[in-house]
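The structures come next, written out as structure tokens.
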Structure I
Amino acid sequence: MDAIIRAQGLTRRFGDFTAVDDLSIAVPRGTIFAFLGANGSGKSTTIRMLIGLLRPTAGAIEVDGVDVTRHPRRVRDRIGYMGQRVSLYQGLSLRENVEFYGGLYGLAGADLERRWGELRDRFGLGESEGEAAEELPAGLRQRAGLALSLMHRPPVVFLDEPTAGVDLRSRALFWELIQEESAAGATIFVTTHFMEEADYCDRVCFIHAGRLIADDTPDGLRRRWAGGYRILVDGVSAARAAAALERAVEPSPTGVALTVDVPADDLLARLAALAAADERVHVRVEQPAMTDVFRRVLRASAERA
């Protein structure tokens with residue numbers, strides 16, 4: 001695996017308290033990697049170590065070929081970072097913040113205008129350039145923070161609780177922008193306590209009390225911890241459904257049901273054909289909520305402890 005982020009045996013203690021405990025992860029290049037857990041689980045401490053802001057008590061970290069523990073400053077040229085509190089300087093307009101961050105990244109003149117013009121238009125920030133940073137609505141401030149973290153086209157972007165405190169519409173738009181950036185080749189490492197946001201990501205890690213308790217794709221987590229996807233087909237007999245789908249089904253109060261690891265394309269096509277042939281037939285696919293998956297993982301972790 002071509003991992004752009006590697007952490008091995010990562011540990012951070014504050015006195016007698018262990019915030020992160022022997023954590024090992026590998027993040028494939030070009031993916032969206034979700035680091036999920038409740039508040040206080042160790043997410044922010046981990047991300048601060050990964051970007052070189054906090055020295056680990058033990059363990060090794062490499063980001064884009066840089067040994068972060070030995071060269072914490074060197075890694076900062078290779079990353080973008082957006083914290084829980086968007087780093088826009090109050091008392092400065094958005095445009096003045098752009099010029100300040102551009103200077104930090106070595107962008108000025110025509111290069112800055114070209115790059116900021118791309119981000120301003122893509123993130124819908126043109127009408128807000130002259131506004132003071134502290135007067136921007138939360139959703140706009142969030143988009144501006146992401147835009148600034150991408151100014152220098154970093155190969156890795158770290159986002160620490162980026163959607164905390166914003167409305168659902170702004171959260172959805174923000175994730176669209178994250179997915180666009182990933183499609184363009186960037187690796188996104190994102191921490192969040194919104195479990196449903198895992199479905200925007202390629203891979204998901206659950207952390208609890210500083211320890212890694214699960215690491216898989218969203219579908220892989222559902223397959224292992226929630227029994228997969230439940231498909232309900234209303235208005236059809238068991239015999240007809242089994243023949244059309246070419247697989248065993250079980251009766252339900254309104255028709256039939258079946259459970260699959262992941263709904264394959266051929267099965268979905270058969271379900272669509274079955275519904276198209278008879279207007280009385282209705283198909284529902286129930287996806288286990290990631291919150292339920294997390295609860296099951298937590299229970300299993302507690303039982304092993």
Structure II
Amino acid sequence: MQNRKVKAKISVRKAKNSDREAVFRFCEKTWSWGDYIQEVWDDWLKDKSGRVFVATINGAPVGISKLSMDKPHEVWLSGARTDPNYRQMGVATAITKKCLKYAQHKGAKVARLVTESDNMAARTVLKKLGFKPITEFVEMTTEKTIMEKSVNSRFAEKSETEALLRYLQNSRVYRKAAGLYTILFHWYSLEKEDLKQFIMQRKAIVHLNSKREIDGLTLIDDAPAREWLENAVQTCYVDGNYIAVTDMMRLLKTHCHRSEKAKIYAFTCNYKPIVKALEKLDFKLSGSTKIVYEKRIG
């Protein structure tokens with residue numbers, strides 16, 4: 001049986017709605033609680049800025065992957081799944097190659113994805129495909145959204161956009177984060193337009209030093225409420241030294257308390273001073289480290 005499967009031809013095509021049952025079946029036990037594919041399948045197929053690919057053997061779906069055209073020059077790969085009965089046969093490799101070919105055709109210059117640090121099988125495949133790890137993020141959470149006293153933090157103003165860009169350009173954390181921010185488990189390049197949107201939506205917190213200069217930045221979003229239906233917010237990007245981050249997180253906790261948010265998901269570059277500051281304020285690490293991979297394709 002194994003030899004017959006190894007020799008089977010893998011084909012990759014655009015997903016169809018009729019693939020639903022087969023895909024849902026092999027995604028049932030992705031994690032102990034199941035999977036989210038069933039919740040997003042219809043939206044994925046309707047997404048005009050992306051595409052879902054399905055790998056088949058003898059016409060039967062055995063793997064999937066989602067490609068999102070985030071910006072004209074970059075794509076994000078997610079939702080990679082392989083039927084447990086067809087693993088280690090090149091299914092993931094075949095789908096990823098198809099995604100990269102499609103992205104190149106669309107004019108993308110770079111492709112990115114994320115995997116867990118303990119997913120050695122995925123990391124081995126990514127290395128063979130020429131992907132390189134570019135940054136590590138951790139997820140930390142707290143449900144202690146209480147009033148905290150912050151001293152030098154406030155929400156950013158539109159007039160500070162250029163100053164914040166200069167801050168990022170000289171930031172060690174920004175370089176360590178590969179210039180990326182995340183909304184849930186999807187990473188994007190943090191550029192001027194992104195920053196402006198965060199500021200205009202009152203989702204950017206800054207910290208000022210004794211000279212009233214910006215020396216810290218935290219970007220937040222209510223994605224957990226929108227996507228997970230949780231009474232929660234998340235940090236998308238955190239930047240600054242231990243003192244700056246501690247003060248900004250105190251402001252965020254106070255903001256959440258006043259807006260009756262019950263939980264904060266803190267996504268941050270794996271930078272020790274930031275992690276220590278979050279731990280001080282009762283944030284706990286959740287899961288393994290997330291490693292973002294990148295491959296230049298144009």
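A short reminder: the numbers here are calculations on the coordinates, not readings from a lab. Because the structure is predicted, anything quoted here is derived from the model rather than measured. Cβ atoms are built from the backbone, for glycine too; each structure is taken alone.
From I, II, which structure was distance in nm of label points 7 Å out along Cα→Cβ at positions 89 and 209 = 5.9 calculated on? Working through the options, I get structure II. The greatest value of mean count of other Cβ atoms within 10 Å over residues 17-24 among structures I, II is that of I. Here FRET efficiency 1/(1 + (r/R0)^6) of positions 81 and 169 (r between Cβ atoms, R0 = 30 Å, to 0.05) was derived from just one of the structures I, II, and that gives 0.75; the source is I.
For structures I, II, calculate distance in nm of label points 7 Å out along Cα→Cβ at positions 41 and 193 and state which one comes out highest.
Values: I: 1.0; II: 3.3.
Looking at the calculated values, the largest one is II.
Given a computed value of 1.43 for Cα Rg over 2.2 N^0.38 Å, for residues 121-280 alone, which structure among I, II does it belong to? Structure of origin is I. Taking P(r) over Cα pairs in 10 Å bins from 0, in percent from the coordinates of each of I, II, which one would give 6, 23, 27, 21, 14, 7, 2, 0? It must be structure I, since only it matches. Look at distance in nm of label points 7 Å out along Cα→Cβ at positions 33 and 273 for each of I, II: the largest one is in I.
For mean projected area of the Cα convex hull in nm², for residues 129-176 alone, which structure out of I, II has the highest calculated value?
Details: I: 3.9; II: 6.5.
Largest value of mean projected area of the Cα convex hull in nm², for residues 129-176 alone: II.
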